[in-house]
Structure 1
Amino acid sequence: MPAREIRAHGRAAASGATVFFDRGVVDVAGYLRVEGRRVPQHVHSAALRFRYDRTVFIAPPWSAIYRTGTERAQTFAQAERIYAAMVSACTDYGYDLVELPRSSVPERARFVVDRSPE
């Protein structure tokens, strides 16, 4: 997982375009924390080296729309634990979190675009 995120980071940096990531290197540290595992030094170093914009948009679990399926196997309780671990990891690695509103997809997209650096 760290190697995949590092490659995606490199491709985005080389493109020169504005890129939004759904996951990143810091998420690896968050997932390890959820599992109660130590974050290895190479993951910690990668999270410090491969940086994203300081502002991170985060979507809290939303019970009204939460569904499990082939792409999402986690229960809502697990999603809440993952969310807490991601908040902790992002904060610990120096990112400023902006919570997405519980609104329609177009409204969320507009929220992100309106608050993104140019």
Structure 2
Amino acid sequence: MSFAYGVALLISITGMVVLDHRFRLFFFADARRAAVVLVAGVLFFVVWDLVGIATGVFFRGETEFMTGLQLAPELPVEEIGFLTLLCYLTMNLYAGAGHVLAARSQGRRGRAAEVGR
């Protein structure tokens, strides 16, 4: 039993938390809304996985980096960590892109005002 993949997921999620905190992207912008969105996203993908498993599309690959513990047949416990990372990363990217676009828009408006003087 190895925890390498789980540890890598925790390190990656920690990185998402640090970025979120630094730039107030997701949880640090609105924790309640972020929790609802994150849980909804993870649940959506768990259902997606279960449908894929039931239809034979998804299966658990063998690797020495995982614990071997399963939440359901073909659904490793690490999948919840991966789905959490995936959803958190997506929301941080979405919020970060919004910040960048807003800053660019502010910059253009500021330059237009300077030109008009």
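Every read-out reported here was derived from the displayed coordinates using simple, explicitly stated rules and does not represent laboratory data. Since this is a predicted model, take the numbers as computed values, not measurements. Cβ atoms are built from the backbone, for glycine too; each structure is taken alone.
Given 19, 42, 31, 8 as the derived value for P(r) over Cα pairs in 10 Å bins from 0, in percent, for residues 39-94 alone, which of the supplied structures 1, 2 does it correspond to? Of the structures listed, the value fits 1.
Taking distance in nm of label points 7 Å out along Cα→Cβ at positions 63 and 87 as the criterion, which structure among 1, 2 has the greatest value? List each step's numbers first, then the result.
Details: 1: 1.6; 2: 2.1.
Going through 1, 2 one by one, distance in nm of label points 7 Å out along Cα→Cβ at positions 63 and 87 is largest in 2.
Between structures 1, 2, the greatest calculated value of mean projected area of the Cα convex hull in nm² is seen in 2. Each of 1, 2 could give helix-only ellipticity at 222 nm (-39500 (n - 2.57) for each DSSP H run of 4 or more, over all residues; to 500), but the derived value -25000 comes from 2. In terms of mean count of other Cβ atoms within 10 Å over residues 15-22, the structure with the greatest value among 1, 2 is 2.
Taking relative contact order in percent (Cα under 8 Å, 6 or more apart) as the criterion, which structure among 1, 2 has the greatest value?
Working: 1: 28; 2: 38.
When relative contact order in percent (Cα under 8 Å, 6 or more apart) is computed for each of 1, 2, structure 2 gives the biggest number.
Sorting 1, 2 by distance in nm of label points 7 Å out along Cα→Cβ at positions 23 and 103 from high to low puts 1 first, with the largest value.
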